[in-house]
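Please go over the structures that come below.
Nothing in this text is a laboratory measurement; each read-out follows from the coordinates by a stated rule. Everything quoted here is computed from the prediction, not taken from an experiment. Cβ atoms are built from the backbone, for glycine too; each structure is taken alone.
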Structure 1
Amino acid sequence: MERKLPKKLNFVLTLLFILFVAFLLYLANEKLDEYVLRVVRLIAIYGVMAVSLNLINGITGIFSLGHAGFILVGAYTSALLTLSPEQKMMSFIIEPIVPWLANVHTDFLTATLAGGALSALFAFLIGWPILRLSGDYLAIASLGFAEVIRIFALNAISITNGPLGLKGIPEYSNIWWCYGWLFVTVIFVASLVNSSYGRALKAIREDRVAAEVMGINVFKHQLISFVVGAFFAGVSGALYAHWLTTIDPRVTTLGPMLTFYVLIMIVLGGLGSISGSLIGAALFAILFEWLRDLEEPFVLFGMRVPGIKGMRTLVISVIFILVMIFWQRGIMGREELTWNNIYRWLKRRGESG
């Protein structure tokens, strides 16, 4: 039997780690330039997206492709609640905004929670019928939901401002809001996964029929997981909208393609691993920004190469394909980066050295 660290030591190490990360975030907020700081904030937003999708896809085993729909719902809901009545009146040019939204104005926390709650409600309404499906049928149905939400946003002009989108959204997503919500998401999902409920979700992932025979209500557990994942997807959408400061439904920033970006994050990090989700989100955010130079003219071996629009997406897709072929488990597989696992790894290294 392998030795584990005492619970008190685990708690102390975790507390020290949190304080250390908070100190690093303070330094980053004070010392880094605005562009790098935006990338640091984006890592946290992607982290919330990745952990929420991993709960659905990696831990519960629901092959959902509709995550971008929940993110979009959270983004629009929070943006409409934080925009002032004057901004709404100036933005809605084609048709005036509906009266019940015109004068509504709330703080960022309330707007974020409302975005998550509305996304969870949508997840419940669509999850009730589509979770009775499985495999490819479930994936297609969930992808259809994301596309329906995008088309609705384009055409519900008096609610979403249609193709003009929303501009002038306050940039509330500072480093503390982003990493604060990431911390809440990780703690909540990790607690859920390590509970008896989480063990039931893993059993459903491994063998749905066997889990049902053991007395687990598969549909109920899947639906709750779907709703919880959608809530945090809505929260990430709120953070993303207030990071972008604009929502344009005509571009792919908040379209169905975003689901595939988040899928790349969780597959790269490891399906079923919360730690892997965070690592995958960080790598994706850094790579995606670093590869931006490929879309601008650059010099390669003395030759001037014109920038090709969409090239970074192509490179990311190639990396994803290579990971799927040669490294299917991802970076972490289904393992977690815990103090006990780090201790075991160091002990093995010491013994082998």
Structure 2
Amino acid sequence: MLKYTPGFALILAISLPAWFIQDQITVNGRTVVSAIAIVILLGILIRNLIGVPDGCKPGTRFAMNKVLRVGIALMGAQLSLGQVVTTGAAAVLVVATCIVLAILVVRSVSMRMGMSDRLGTLLGVGTSICGVSAIVATAPLIEARDEETSLAVATTVVFGLLAVVVYPLVGHLWGLSDTFFGTWAGTAVNDTSQVVATGLIYSQKAGEVATVVKLTRNLFMAPVILALRWISLKRRQTEGGPTGAGKGIALHQIIPLFVLGFLGMAVLNSLGVFSSTMRHAIQTASQFLLVCALAGVGLETDVVDMRKIGLRPFYAGLCAATFMAVVSFGLITLVGIR
């Protein structure tokens, strides 16, 4: 536990002032400055202008991965199971359509730009399903090379971080409702951490909707990567090469435990286990844990690494991000989510 202490101390040094500023600056009882936006920006500035000591990195990475998942799971206590099912069901058609179209289009665009089929596939699943998690889960199953995986991860992270800034600005400019914006962010933004940040920067309600939609989207990872694995094996058989049939994927990669935790908290809330005081305490804890986790995201964002992506993956990522934003927005409008 001691190895995490320096990183936790740095995160608290960023998060506590941001939390205080958020509570102090309000208009008509509504916060106008997001602590999450503050900690991400401060984290990026510290990482790239000052540098993060090596001793802090175990703590910042732990926050970015583990603390984030706990915060998301606790968020489920603010919703009933009926709300989760209703919100998720309303977005299923949009999510499923975007996933299929994004994988096909991004893969095709990437190959036309001279990139490998494997890299195109990784960019497609990263953009359409679950960001870095989907890329890491899919890479060994389609026998992607390390450099292809690294390029896909870096590209996905760059455009996910841009979405955290751009989406709330567009949402406020166009006057989108919390439900519409949350559905849009949950469908189109890449990684879970980026979705949560984007939604909560807009509003608490938008953050809850975005999280439910994103967790619904995460559930598609299992059938999609298994289908990609089957296609990869059939291709190897056709080419007469080794199939690598022994490679598998851990259950927690396709059904993340924090998804079950989120649903479990929603079930408990539906059963009336939590009093209003308990629910408020859990909400506060969830919000603060998410602020701390996203401070870790900022502290782990290295701008130098982003500059190493290269033009072709960057343009492919730009096409992917734009495609997801436009198509998901159109589909949400078409199905009548308001």
Structure 3
Amino acid sequence: MAEPVAEPVLEVRDLVKHFPVTRGVLFKRTIGRVRAVDGVSFTLGAGETLGVVGESGCGKSTLAQVLMRLEPPTSGEAYFEGRPMFPMRGAELRELRRNMQIVLQDPYTSLNPRMTVGDIVGEPFEIHPEVAPRGSRAGRVRELLDVVGLNPEHINRYPHQFSGGQRQRIGIARALALRPKVIVCDEPVSALDVSIQAQVMNLLGELQSEFGLAYVFIAHDLSVVRHLSDRVAVMYLGKIVEIGTEEQIYEHPTHPYTQALLSAVPVADPALRGQRDVIRLTGDVPSPIDPPSGCRFRTRCWKAQDVCATEEPALVERGLPFDHPSACHFAEERSVVP
């Protein structure tokens, strides 16, 4: 795995994305806001993978959409190679989108069923013709299909003629077409069978080594994230509650939510199942329209005290062994895996 570098290729500071909740048909009025992403900060080094994990509805996919400029941010800043991303317009934004690509979650809906594979993978060249002159595009598409493990002779087939894993490979080939520096992977294997997940994950790892790609890898499966990530950020209700290296998060988690997530990961060896410290959370995930005061995890946390309701814990190092940033007043290292 790559080591973090001093100069990040992508830097995000206090990113916020709220969606208004309206009432009425003709005269709509805002009655609240969904706090999908609420103050997220991180850096991504060249050639590095940052895994982003959390339960469904914690804001992971919204984060991906804002980073790709598919949704405007409510506030906050993001920088690509030191340049502010959100003010970019015209040619500057076009260049950004060439260098930042996305692989979407569902390979069954992310490909146009009326386009051939050759047209799908080659479509980025229509927008960025400087990458591949028209006469060389067919050869470039065949090369991309070969790189992701597909038969280049299937260039004239349609998406419905491929399996789910093959369709996701087509999506990866399309993301690679413009030779980007960063690829945002929004749960790219969650819709695939387990055996196919492993193949796609191995492919992403090989492509990263070959092309020096940096990934923001979003998933809810912690075992999948661990396979590829150099660092991991754990999200809960729109906020990052813990971030650290792969070893710090998986071997020395300090936030109660991270510990609970890790305790829920299935153990393959039956002999070890009774040895692990299983944490069962009570209650439901609060609504992002009206999150709890103070620490957002306090309504489900066994460590919660009065201070958790009045003071929001900062995402900082707590002076613990194997220290890394954690947003908990009572953070402590706790092994949950035998």
### Query
From which structure (1, 2, 3) was relative contact order in percent (Cα under 8 Å, 6 or more apart) calculated, if the value obtained is 33?
2
### Query
When you work out FRET efficiency 1/(1 + (r/R0)^6) of positions 199 and 303 (r between Cβ atoms, R0 = 35 Å, to 0.05) for each of the structures 1, 2, 3, which one comes out largest?
2
### Query
With distance in nm of label points 7 Å out along Cα→Cβ at positions 55 and 279 derived from the coordinates and found to be 2.2, which of 1, 2, 3 does the value describe?
1
### Query
Looking at structures 1, 2, 3, which one was distance in nm of label points 7 Å out along Cα→Cβ at positions 159 and 183 calculated from, given that it came out as 3.5?
1
